[in-house]
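No value in this document is a laboratory result; all are computed from the given coordinates. Just so it is clear, the model here is predicted, and its values are computed rather than measured. Cβ atoms are built from the backbone, for glycine too; each structure is taken alone.
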Structure P
Amino acid sequence: MMDFVGKEAEVVLKSVFGYDSFRLLQKDIISNVLAKRDTLAIMPTGGGKSLCYQIPALIFEGLTVVVSPLISLMQDQVAALNAAGVNAVFLNSTVEWEDYKDSMNSIRRGETKIVYLAPETLVTPKINDLLHDSRVTVSCITVDEAHCVSEWGHDFRPDYLEISSLRNQFKDAVFLALTATATLHVREDIIKNLRLQNPAVLVSSFDRPNIYLDVRQKNRDALDQVVECIKRHWDESGIIYCFSKRQVDELTDKLDRLGYSVLNYHAGLTDEVRADHQTKFIRDQVQIMVATLAFGMGIDKPNVRFVIHYDMPKSLEQYYQEIGRAGRDGLASEALLLYSAGDIHKIRYFFEEAADKSRCENLLQGMISYATGRTCRRKLLLSYFGETFTGKNEHCCDLCDTGPAPEIDMTIPCQKLMSCIIRTGNRFGSAYVIDVLLGSRGKRILENGHNMLSTWGIGRELDKNQWHEVVNLLIEKNFITKFGDYNILLLTNEGLAALKNRDKIMLPFNMPKSRATKSDDLYAEGSFTPKYHASVGSAGGIMFPKPEKKKSAWAQSNSQQKTQKEGFVLHKKEVDFGEDAEARRIQTDLKKWRRRKAEEMNVPPYVIFGDRTMNDIAIKKPRSEVALFDVNGLGEKKVEKFGADILAIVGEE
């Protein structure tokens, strides 16, 4: 049965979508859905989540309902499906009533295989009546961006909680929940709040090897750093995220005056202006979008080549979600994060409005640890999501390009930290333990009597963020670990042994020059009390020490041609035609034709076909309709619609 299911799915994959094989966990997810088993799938952005419900929808006899949070995503998905010959519709407030009625009648007649609905639309009386019509059989209910159902998720939406009512209404329908980012707690919430029944939980790798991770301390005028990145991606699409609406407008204005093709996006603009700017970006009518985090969720634009964070995000979940908007087609892309101490102050200012301040601080500390890390950023990022990085580090991130940070003797600070974890009872997170080390007189510390501990106030030689870095490095070294929802710090067996035996502990920690004194001179042998306590004093301000960078592959030149030949290339080879001038000519002509055809059809250019397909045509130079079927991403309908034009372009002399 499963073999038959697999073969049937592979036939649809090739004939409709033009792909020869499945990626990541697609086949396993599709097999579970076709077997009518509820499924929760966690896959990275760009990992091909949409095929996991689109292919079953074409095999099931009934209707597949897709709950999606953004109108733009529905429009793009439906346009792409229609271009591939699939009858799909979306129903929301933007649809004219006559078209709305036509779409509902098409569903009643069984002609439509997939309907996209917003969670707010899903609970309206007319949609309720439609789905319960005797002529309609609901075979599958897919919940996209399923993390929105969890209050622990980074984009919780109360309307998503209403979806669970469908579980009892459509008992024969299979539920598929999809998301790109979900911690263990969020996964548990999704299963509980959507009432998934004995679900298969499939977690793909969080790694996006085609995205180069670059983190830099923000200069006084960060505009130069932004422009440097844009120049590396000449004539390519990119998104720049800013913390506030004011910053968005200011940066947009500066880039516009420099002659860049750029628009802004934030909540301060009217709905009409936001929609217009987003449409222009999606359709390659503007190169760069400067936006607050309100922009991007659900954007199905595969050819975004760079994402810049002009300010530090508030969590690694948010960061991962946003950089995932780059390189969805698998081609080489870049994620540049600029950070400063000021960013942290701004984020913490808004903690006052949060219901759970300690949780917000834990999320922020994860982000700070990543930004100030001394080891491979991909390794740090994946470890946050519980995954061990097993790939090659070469040209993986800026730190891998500069080489490992030198290790220094951090024995005494580590002994202090591990001893404080034990003396506070092994029941607190890093923020609390560090406050004890820094001598805080916070209410909880005084109530617990921890101001009377021998470890209280003995850690003032480092500031709060540096202590968090020590915590992170000890976790990497497997001396301590985090446990439970509140990330309680515990010593591992290795950590207990190191503390008991007073082992020397070397860490890649970049001690500020003013404090780069040998620990033997700074502390008395075997004591947790600083020898020169008065001269060390309290740490002033937040410091972000960063090793001196060698000239990385990305900074070798502003020439796009050179960045394709040096350093981080990965998938760049797929678009490097070398001496093949004819391939370059075909690519250029196809790009122009694709843009004209997209304007005629009033759809984004990637609906015609993506960059990967365009590059494959240029390389293979198909001369017949049969040869077109060997091109990645060209199914039967697209060959039928666009084949003659493609062959004409390839055949031009």
Structure Q
Amino acid sequence: LKQLLAGQEQLLAGQERLLDQYTKTYERLDRIIDNIQNTRAQLHATPTQIRFGSRPMVTTNFVPRTAQNQLVDAIFSHNEPRTVLTGMRGSGKTQLAASIASKCEDERWPIVAWIHAASRKDIIGDLYEFALRSGVNATKDTPPEIIVRRILDQLRSADAADNLFVFDNVENLDDLKHLIPEGKGVRVIITTTRHLDWDSLGWHPITVGVFERDESITLLCERTGDTHRDAADQIAEALGDLPVAITQAATTAHNERYTLTEYLSRLNNFPLAATIDKQEGEHYPQAISTALWLACKATIGSIKKKNSTQGKLSLHQMNTLSLLASPGVPITWLEDYNDTENAKKSLSALLNSSVCQISADGKKVLIHQLQGRVFRENHLSTKTELNTAVSTAIHVLESISTHTEDILDRERQETQNLIEQLSIIASQEYSLPLFADPTIATILARTLQNAWRLGMHQITLTLINPLTKASDILGVDHPDILASRNSLADAYLLEGHIEKAVKLVQQNLKYSRKLLGDTHPATLASLNTLANASRDSGNIEDAASLFEKILADRIRILGPDHPDILTSRNNLAGTLQEVGKLEEAIILYKQNLEDSKRILGPSHPGTLTFRNNLAGAYQEVGRFEEAIILLEQNLKDRTRILGPDHPDTL
């Protein structure tokens, strides 16, 4: 009894020491959490001025319009919260909106955002990126729709400030439902070809029409230096005074040194494969298609005459612009083609001719919708030319997907640009021929892998639509389609959508087993995702059995030094740890750490993760000294690699 009592006293004393240690540990954790929150606050601090989106540059020779004065009054004098610019394509709606955005930037408005609004998915995507730029804290498991709601709530509750949002090219007003920014001082402009009863819908409408005849004549005469007003009048009549056509006609005549009479003759006698297809609310004279096609043909011909290499590259650039995303293509993509010097010169010539234009931030090149349509309907009218254009655009996407940058932020930006392009072209009818090229499946799979490697799993879910388009054309059993679908299933798991992940991976397994067999790496990857889903849904024993089988198969098929082995072994160890088989888990964690140092290198993020996992297992079984050694090493390495203030270091 005395021995038991003495032992009890020792236990109580030990308990007090343990409680004291717990208190100190919690104090340290509190300090670390404070540091993390402070660091995040610094990382996510809202910029004082936000300039967002790929708005087109206001053209140098922009012609002031009657509608422009109405728009200036609506935005700056009357503070209209919602203004809509309506008119046919080519009437200058986007340029008018861009001129207002430019004026707001000059007056240093806190927010000037340009949103691509061709579809609801595009709108959510841009608003999500805007929210991140604005400092909204987005954890990896927060859906984009929630982040968008947060930034809209933030705007509603913010102090009064002059902020502008432009939603360009709205096709369907329903796409804007619950996505229109509101708040004190917030102004929203949308551009659209739709003719609705805008007043009753709560919008201030401004109609953007064609040029007045005198405006057309003056522009043609001034830009060409030709005073033949009768010829200018006939050109304007033929082109229906449409601003984009009049502007291109003047530029082409000036660059080709035509008199207005000579240009009129070219306009009337130029053979054309097709006119612009009619769409809702549009009526275009046939000569408009001729004028816009003349501009393309004359510009490319002029470049080719001076330098055949640059002429060829300018055609490549037009092919790419006409098939990729309408909100613009990164300028660096168009300046590559393995001949940067000549590509830059050919692109400059295209920009100088107004066939295309650069975005206000200097990062993207855009082509007017009508100009792109005319180019496709005339130059890409034959199967041979279309196939050439598709190959050119695919080559651009492929070169970006294979390129890795030395600077992590730049690589993340390129991956994001690629995801944006793939997502948008899947919703553009004229871009669908790209999805008939098998290389697009490889690009999708590679892009998903890169995004995962860079920790960008959430944004990968925007690739569901392009993946569906590719699988519809290339077949659901295409190897790269299977790999991409499996990556998306993994993304669903991380987002907590277990049912969606399981459904996707079960479809994958059906085709993968049939096409490739039970032990093919793609089949094993799908099984690995299924095992993760089992673990996440609480079926730990099933998950452990599946992980064990996958590990054995991968070692046999891929060899002991393949990186996938490290992932499988880590998954199995983690599952064994969850069911309490700690000693077995520790053996696997130790082997993984040694192999990772040898295969990936001692400073690789995977190696640090595996070391951290082993330390956690040691800590759980009470082997604190061994855990401390590993954690101290991880802290030292992360401080060296990531810096002392990085959240992972803290």
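Name the one structure among P, Q that distance in nm of label points 7 Å out along Cα→Cβ at positions 180 and 420 of 2.6 was derived from.
On the way: P: 3.6; Q: 2.6.
Corresponding structure: Q.
One of P, Q was used to compute semi-axes √(5λ) of the Cα gyration tensor in Å, for residues 308-491 alone, and the result was 27, 19, 14. Which label is that?
Details: P: 30, 20, 14; Q: 27, 19, 14.
So the calculation was done on Q.
Between structures P, Q, where is relative contact order in percent (Cα under 8 Å, 6 or more apart) highest? Could you put the intermediate results ahead of the total?
Values: P: 14; Q: 9.
Top value of relative contact order in percent (Cα under 8 Å, 6 or more apart) goes to structure P.
Rank structures P, Q by distance in nm of label points 7 Å out along Cα→Cβ at positions 172 and 380 and report only the one at the top, that is, the highest. All intermediate terms of the calculation are to be shown ahead of the outcome.
On the way: P: 5.4; Q: 2.3.
Max of distance in nm of label points 7 Å out along Cα→Cβ at positions 172 and 380: P.
Using log10 I(q)/I(0) by the Debye sum over Cα atoms at q = 0.06 Å⁻¹ as the calculated read-out, with -0.44 as its value, let me know the right label among P, Q.
Working: P: -0.38; Q: -0.44.
The correct label is Q.
Computing helix-only ellipticity at 222 nm (-39500 (n - 2.57) for each DSSP H run of 4 or more, over all residues; to 500) across structures P, Q gives -20500 for structure Q.
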